[in-house]
Structure I
Amino acid sequence: MNRYIFKKNLLCSIEDLFLMEHLHSIDSNELLFTVIPVIEEGKRYNSKDELIQRTVFSNENIYGKIIGINDVVDVFSGLDPLFPLWVKISLKKNKPFLIELQTSVRFRKPSVLMNTGSKYPPFFIGNETALE
């Protein structure tokens with residue numbers, strides 16, 4: 001996986017989400033995102049996970065910010081070829097074009113991501129669940 005495949009999978013996931021919610025597609029440059037890092041209790045983190053958690057996904061850097069698609073790709077591809085183990089994608093309530101990305105802060109190799117059971121790794125739509 002690389003940043004281009006990541007972006008393609010993100011856009012495909014958004015398209016599926018919009019179909020599920022009976023919304024029409026919009027230009028990807030009009031989409032807005034909020035990123036919510038999820039600390040998984042009882043899971044093992046390596047040094048790269050801790051680095052990304054303390055820098056990119058720190059409260060000061062990402063909490064409460066609304067960003068565009070290119071910024072999302074930049075944030076998540078900072079450790080390319082490592083990407084988050086999973087990203088749950090959903091629409092923010094009462095804001096149809098604000099997409100919430102709840103993300104694992106455990107970054108893994110593409111071979112691991114391809115075995116999570118996601119249609120578009122590392123993305124899971126709505127209530128889909130990631131294989132741990």
Structure II
Amino acid sequence: MAVWSNANVNSVPLNEFCELCGYKEHRPNRQRLYEKVKNSAYRIIEKKGATYYGIALAVRRICECIVRDEHSILPVSSLIQGHFGLSDLCMSVPTIVGNKGVERILDINLNQDEQMELERSASELKKVLAEI
């Protein structure tokens with residue numbers, strides 16, 4: 001899911017940035033952009049035959065954060081215990097990563113639609129886990 005309510009460009013909220021740049025009708029493009037990112041793995045497989053290069057780059061970035069103790073915010077799978085109203089589940093959420101690995105999950109504000117989508121995703125993950 002995309003958390004559009006928290007998206008920004010250089011600390012400028014995305015909606016405001018788009019309007020400042022003259023893009024008045026930017027909201028309809030969100031779904032197209034979301035789908036493009038969501039399906040990017042398929043395009044990579046089509047062109048390169050596999051996604052391991054992309055995965056390797058992501059792992060490299062996580063390792064850099066740990067080795068350099070960067071305290072960087074990354075979207076990594078983390079154990080959720082009470083965050084976003086959820087528990088006993090690992091999901092990709094904004095997380096501070098440093099030399100101890102996951103240092104802290106950031107409880108960003110979600111709008112009502114985003115919270116509902118997060119809860120729906122969590123429910124689907126729990127269903128899959130129950131089948132294992």
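Things to note:
- Kirkwood radius over Cα pairs in Å, for residues 8-55 alone - structure with the largest value, from I, II: I
- Entry that produces 1.7 once distance in nm of label points 7 Å out along Cα→Cβ at positions 72 and 88 is calculated, selected from I, II: I
- Taking FRET efficiency 1/(1 + (r/R0)^6) of positions 48 and 104 (r between Cβ atoms, R0 = 30 Å, to 0.05) as the criterion, the highest value among I, II goes to I.
- Here relative contact order in percent (Cα under 8 Å, 6 or more apart) was derived from just one of the structures I, II, and that gives 32; the source is I.
- Label whose coordinates, when helix-only ellipticity at 222 nm (-39500 (n - 2.57) for each DSSP H run of 4 or more, over all residues; to 500) is calculated, return -8500 (choices I, II): I
- For Cα extents along the principal axes in Å computed as 45, 38, 35, the structure of I, II it came from: II
No lab work stands behind these numbers, since they all come straight from the coordinates. These numbers come from a predicted model, not from an experiment. Cβ atoms are built from the backbone, for glycine too; each structure is taken alone.
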